[in-house]
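Student: Scrolling down, you'll hit the structures one after another.
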Structure I
Amino acid sequence: MKTFSPLSRLISGKYYMTPPPGSDNEIVVMVHGLIRRGINMYHLGRKINKAGYAVYVYDYATTTKGIAAHGKDFRAYLEKIACENPDSPINIVTHSMGGILTREALAAIASAAQHDAGALSLSRFKRVVMLAPPNHGSDAARRAVKLLPFTRRLIKPLPELSSHPDAYIHQVPVPQNVEIGIIAARFDFEVSRKYTFLYGAVDHTVINSDHSFIMYMPKAAELCINFLKNGHF
């Protein structure tokens with residue numbers, strides 16, 4: 001059998017952390033944000049793993065596709081994990097755009113289940129924690145697209161993440177019947193705190209962090225684990 005080093009497995013999008021002995025049979029899928037890779041979720045994933053969860057780190061090339069296409073890919077990844085672990089509840093922890101992909105994927109899963117009794121059910125998914133999610137877009141993305149028009153070609157999701165009223169972000173569905181908790185960064189200059197809120201989320205809190213390093217903050221790890229275990233921060 002071919003073996004992989006942790007780093008090569010992470011970059012390939014197939015990194016997996018086995019749960020500690022005697023832990024509950026639950027899975028947490030980590031999803032990174034724009035212009036980042038799966039390795040950026042490794043530190044937080046290790047802490048969640050030590051708290052008793054099997055952890056998968058999803059890795060994708062963020063700039064190459066729009067949100068809908070990325071959401072379709074992530075849906076396929078979730079369906080694969082669900083198939084391989086038929087008895088395990090699935091949780092998701094996201095950073096930034098990863099939260100938007102999750103909304104896309106879970107809404108598509110719910111829609112498919114309505115039309116196909118054999119499809120993956122949304123009931124397999126338990127809780128979602130979003131770190132600094134641009135649920136209503138980003139003023140920074142809006143400025144970048146306006147001042148640097150070439151970014152539309154280089155970073156395909158960027159105009160879709162804009163806070164402009166016509167941006168695609170405002171069309172992304174909100175999954176129902178999944179507990180969502182949101183952790184915003186107090187010193188976030190990429191995603192304003194007011195844009196992180198989401199109708200239907202069960203909890204929202206703010207920690208002292210910026211946008212890029214929130215997933216490395218000890219407080220973020222503590223709150224993520226609290227929400228995964230208890231449904232509140």
Structure II
Amino acid sequence: MKKIRAIWRLCYFAAYTLMRVSQIVLLSVFKGENIRRSMRIRQRWARHLLPAIGVKIESRGTPPDFPCILMGNHRSYLDPIVILHDTFAYPVSKAEVSNWPIVGYGAKVSGVLFLKRESIASRKFTLEAIAEKLREEFPVILFPEGTTHSEPQTIAFKPGGFRLAAANHIPVVPVAIEYASAKDYWVGNDTFLPHFIRRFGEKNMKVRISYGEAIWNEDPVSLLEEAQSWINGELAEIRREWY
């Protein structure tokens with residue numbers, strides 16, 4: 001029964017995603033490109049798809065609707081989709097996602113910045129692209145840990161985004177994401193399809209996302225420490241309630 005449920009959800013995920021991506025492409029062809037329109041379609045996609053495949057989101061705090069960098073801890077490939085459920089933002093994603101069937105193309109046409117983490121040139125280009133999107137008054141989503149993990153608290157944050165925010169007086173909004181089951185984390189060498197089949201065979205997946213208040217600081221180290229401290233405190237509170 002679980003495997004049948006997972007396969008049905010995978011097929012629905014693919015079909016519904018293809019439909020929404022096709023909608024964005026056709027509207028771009030006949031009405032011209034419009035990233036805000038594409039983001040509205042993407043948000044409708046997330047708000048319909050997540051509950052349809054069993055993801056139950058509990059949200060705390062107020063999602064930002066102003067230019068800022070959302071800094072979140074990283075558990076799963078679902079993390080940016082959970083945030084995009086609430087915001088019109090540009091996520092920064094690893095470059096490999098651009099090659100995923102359907103999802104990769106959908107990301108390209110709906111507003112995602114791709115990063116080759118091992119490339120210094122790519123990291124520099126991505127920071128410049130982040131600054132550009134902020135000037136265009138979009139929020140940007142960063143996962144400063146740089147990878148997913150199963151530790152109860154955050155691991156070391158990479159400082160690049162905090163340096164950018166501090167130097168340009170950009171607000172940082174800390175975001176804490178936690179899953180009710182550690183089995184829902186996507187870590188190590190686990191690949192998309194086996195993980196999807198294994199976890200989406202369950203009846204539902206419970207996720208909590210918490211948005212903090214915006215933080216400004218001209219000192220990037222202090223900015224990083226304040227954001228990380230808030231996320232760690234929120235993760236600890238969620239874990240006390242759930243575990």
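What follows draws every value from the coordinates through simple rules; no lab data is involved. Please read all numbers here as calculations on a predicted model, not as lab measurements. Cβ atoms are built from the backbone, for glycine too; each structure is taken alone.
Student: In terms of mean count of other Cβ atoms within 10 Å over residues 23-30, which of structures I, II is highest?
Tutor: Working: I: 19.6; II: 13.6.
Looking at the calculated values, the largest one is I.
Student: From which structure (I, II) was Cα extents along the principal axes in Å calculated, if the value obtained is 53, 42, 39? Don't skip to the answer; put the middle values down first.
Tutor: Numbers: I: 53, 42, 39; II: 53, 51, 33.
It traces back to I.
Student: Let me ask you something else. Taking -15500 as the value of helix-only ellipticity at 222 nm (-39500 (n - 2.57) for each DSSP H run of 4 or more, over all residues; to 500) derived from one of the structures shown (I, II), identify that structure.
Tutor: Values: I: -10000; II: -15500.
Label of the originating structure: II.
Student: Between I, II, which one scores greatest on distance in nm of label points 7 Å out along Cα→Cβ at positions 39 and 63? Please list the in-between numbers first.
Tutor: Details: I: 1.6; II: 1.1.
When distance in nm of label points 7 Å out along Cα→Cβ at positions 39 and 63 is computed for each of I, II, structure I gives the biggest number.
Student: Next question, about the same structure. For structures I, II, which has the highest computed value of distance in nm of label points 7 Å out along Cα→Cβ at positions 111 and 207?
Tutor: Values: I: 3.3; II: 1.8.
Going through I, II one by one, distance in nm of label points 7 Å out along Cα→Cβ at positions 111 and 207 is largest in I.
Student: I would also like to ask the following. For relative contact order in percent (Cα under 8 Å, 6 or more apart), find whichever of I, II sits highest and give me its label. Write out the running numbers ahead of the final one.
Tutor: On the way: I: 18; II: 28.
Comparing I, II, the top value of relative contact order in percent (Cα under 8 Å, 6 or more apart) belongs to II.
Student: Please state which of the structures I, II yields 2.1 when distance in nm of label points 7 Å out along Cα→Cβ at positions 127 and 143 is computed from it. Could the numbers behind the result be given before it?
Tutor: On the way: I: 3.5; II: 2.1.
Label of the originating structure: II.
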